[in-house]
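A short reminder: the numbers here are calculations on the coordinates, not readings from a lab. What you see is a predicted model; the values in this text were computed from it and never measured. Cβ atoms are built from the backbone, for glycine too; each structure is taken alone.
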Structure P
Amino acid sequence: MAGGAREPVFNVPGIVLSVLAALIGVHLLRTYGLSDADDGYFLRAFAFVPGQFTFALNPDAVAGELTRLAEEGDRQRLAIAQFLLATGRPRFWTPLTYAFLHADWTHLSVNGLWLAAFGAPVARRFGTFRFLALFAVTALGGALAHYLMRPVDLAPVIGASAAVSGLTAAALRFIFQPGAPLGPRTWYGPLSPDEAARQPALPLGAALRDRRVIQFAVIWFVINLAFGVLAAPLGMSDYGVAWEAHIGGFVAGFLLFPLFDPTQPKAPAYPNS
């Protein structure tokens, strides 16, 4: 329309598109640029394997896990575990780099769509640096939670799900507020996406009492636990879903939100009557 402002084709912050491009680029490289053998080495170099870290501290515990796999006759998993453990040294960058690897295009698509939906308001609120910092911290939180629950696990953990879960949890602290993306409209009318994302956030105590936040979190936890339990039996994944990492990322994003949140703008004052 004449005189109307043009909306961007992709109404998603540039940093979110950049992260999506990085995730897609890595998967394209693994899918079309590497042989199966080279991809195995790539996975060993950048996937997070809890048992690699435990082996440096308690090799007997990891040896016990290898023995268990051998006794179960699971030759494929045993071979993969031995390959991932071959160097005997932990790779200290993998609790972050695992977030850029995905099992297949479906895995990547689900994480990408969720990242676009919930990462966008967080990126608008935080800006590039804070957004990337939270992405990294929640990925690390997911890896830590998975490690604490499965310290001798020798299956590779990959995917941006923990970081995306953390961004989702961070968004819950403000998206239901008046004027925010999913909140009620304010008396001063609809806001631009940037303004909506910068509405005052809920303090932790208030967030834990907010009905919408609680409902969303409960549904999110149930879905993640269900997928974690049913993925392998239903043939959706050979190793199941790393639900522990998802929960670790979610909790980190929800609790650490104030450390990354910039100064809160004040809502406009009501006009004089």
Structure Q
Amino acid sequence: MDKHTFIVQPGKTLKLKSFDPAFTGTFSAKEIAKKKLKADIKQLASLQDVLYAQNMYALLLIFQAMDAAGKDGTIKHVMSGVNPQGCQVFSFKAPSNEELDHDYLWRCTKALPERGRIGIFNRSYYEEVLVARVHPTLLSHQQLPEKTVNKDIWKRRYEEINNFERYLHTNGIHVLKFFLNVSKEEQKQRFIKRLDCPEKNWKFSINDAKEREYWNDYMQAYEDMLNATSTDRAPWYIIPADHKWFTRTAVADIIVRKLKSLKLKYPEVNDEHRAELAKAKEMLES
């Protein structure tokens, strides 16, 4: 699978409509993709173990999407083999009063992964250039200085986010960002399934249906965001999301490739430590 099929190339302008949400790559059958996913999950577990032991880098995975695109399921399946002590998951919903009393990056900043760990953001600070842009009245709750709420606010936030992610990368936190690209029709079918299944009713809100009225506005907000904030340090990947099995396979492949690129290795033991280990073994055996 070629990761460049999905990456948003920095400096180039894309149109979301040119990305097919139902794309399934070269897989001739779902079972083949699931087999690859299983292998990648195993690799991911091994790589995460070395990441944790080396304790030098952290990996931050950001998932953004329209409702019902499969963020929860993708995170659950792809990370199913990872040691829980080396993985942190945070879901960001509507900000609380405390969070509104801080800058918009604050609640995500304090949830950043420690060195040696994989951090996962189910939604993120990108909500501030997506939901807040589609519904600009939300800005009135953020208690911002009046002079900052102008036509340049979105461009300024793109720059702030790029600077923030540059800072993270410089300090050893590598960022991968996934936009799960689901079609409007597939979202509709998934909503209907939630309504028809009592065990999934809790996942549906009338607001989910109302937000569909703003679909075109969201697509424009996503398109602008992807073009403005995909960088070499923190690239965006547009992942086809109409087929969940393909979404999970594609995401796992990209994460494994990224971890391999870090050239991870277990800490080396020096002669002094090696001597201590030999002495400890001798004590245990006696």
Discussion item. With relative contact order in percent (Cα under 8 Å, 6 or more apart) as the yardstick, tell me which of P, Q scores highest.
Written reply: Q
Practice prompt. Assign the value -14000, calculated as helix-only ellipticity at 222 nm (-39500 (n - 2.57) for each DSSP H run of 4 or more, over all residues; to 500), to the correct structure from P, Q.
Written response: Q
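Looking at structures P, Q, which one was FRET efficiency 1/(1 + (r/R0)^6) of positions 45 and 149 (r between Cβ atoms, R0 = 35 Å, to 0.05) calculated from, given that it came out as 0.90?
Answer for the origin of the read-out: P.
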Worksheet item: Out of P, Q, which one gives 0.40 for FRET efficiency 1/(1 + (r/R0)^6) of positions 157 and 205 (r between Cβ atoms, R0 = 25 Å, to 0.05) as computed from the coordinates?
Response: Q
